[in-house]
1. Ranked on Cα Rg over 2.2 N^0.38 Å, which label among 1, 2 comes first with the largest value?
2. Out of 1, 2, which structure matches 22.0 when mean count of other Cβ atoms within 10 Å over residues 229-236 is calculated?
3. Please state which of the structures 1, 2 yields -11500 when helix-only ellipticity at 222 nm (-39500 (n - 2.57) for each DSSP H run of 4 or more, over all residues; to 500) is computed from it.
4. 1, 2: which one has relative contact order in percent (Cα under 8 Å, 6 or more apart), as calculated, at 14?
Structure 1
């Protein structure tokens, strides 16, 4: 089982629901503890309503009591109170691999964590997780340096390791040629990819970090988990279809649509994407 701690997106493109869909697509069972409710659709985030830290703590204790969590994934934290509860939980489960997607701001520009929460994330949580997966703007915030190209991404990865992270992937999906930079104690590596359907990326960061968590839960090494998650996100973007007039969420279950259906059951037929 994989535990995700993240915000709820009613359009189900990002956050908790994207995480759960990703886990399910990899044949993993997902547990979910919500850090915040958001008012949003494909056109953007309108408001954020964090849960009470005490409720978050109770939910975490409840799911942990079943004792079968193999990996933790962390997304939006909203504020310092929530971040501190999550830090306490990680202290109590330090043996578990953890992937942190340092969500700072929505694509429409709304802050998704307050300033004190961000400072706590940078100064404390980075050192508690196995891997952090910032995009370009998040890497800029974490390092205080401009991050615009591959060389900047490599330098940012080094700085984030110096800050305290064990490993980092700086994602460059918005570059002309998508490149991700993987930084670890031994140096930096780059992974390149194709660029297609740039509007089909709602929830791409959530899905990438959750894909890594799923492969870790399946027993794969970190570098293999990163490469496999990158391939999954690319295909989910390629096979995505619009559900509204705004940004298009990934198609997390594209593999189900590619699997031939049995001819033994003559049930109703639905076109893929309907």
Structure 2
């Protein structure tokens, strides 16, 4: 029979804070992929209720046995699950303070959903763009925003060689940026889609399909072309200090994918 005793946490042994004699510093320790609903506030004042996977970490000195995992969740709860690019530094500062650590890190993955109209008939549907925010606080203080968009690309070589048509395929563009935290996700999406042969749409009626296929045919893109077109746009944006671009075409007539990558400091 378990006695009904009042347990005082202050008198209980704090094993995590005990000394560790192995002298091994840990670069990151914490909680990974906590799935919670969030309210995301974008720079353009658009607010989106979405679901996220959040990972939070700190570094651990070589003489401390462990970290206090529950404290990450306590700090996260104090945000009311309201997240923005500009709220990340405060979140990480509170984690550093609560866990008495020199450095704190986060990664927040979430789908960003936009209503999108087809180009001719205006048929509405929803497009999902996978995004993430990676934050660092301490020795380095920065946020990296990642946006992934799916697009259509049409092969310039195929168009040049064939008298009837050209092969096209779906492509994935992933952009990572460091900025002054005043670049909206919707702006990045627009840049990525405008650089492709054609954007994707959730709903296409026959007039829309005709428009999209003809637009792609008029704007052929290798992965190299798509990457370079995006670079030209990001170079001119003074708000962006660094960017990294990955382009991958899921080839329709090859057994391999085509890939291109670059990074630049603005």
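What follows is calculated from the coordinates using simple rules that are stated; it is not laboratory data. The shown structure was predicted, so the numbers you read here are calculated from the model rather than taken from an experiment. Cβ atoms are built from the backbone, for glycine too; each structure is taken alone.
1. Comparing 1, 2 by Cα Rg over 2.2 N^0.38 Å, the maximum is at 2.
2. The correct label is 1.
3. Answer for the origin of the read-out: 1.
4. 2
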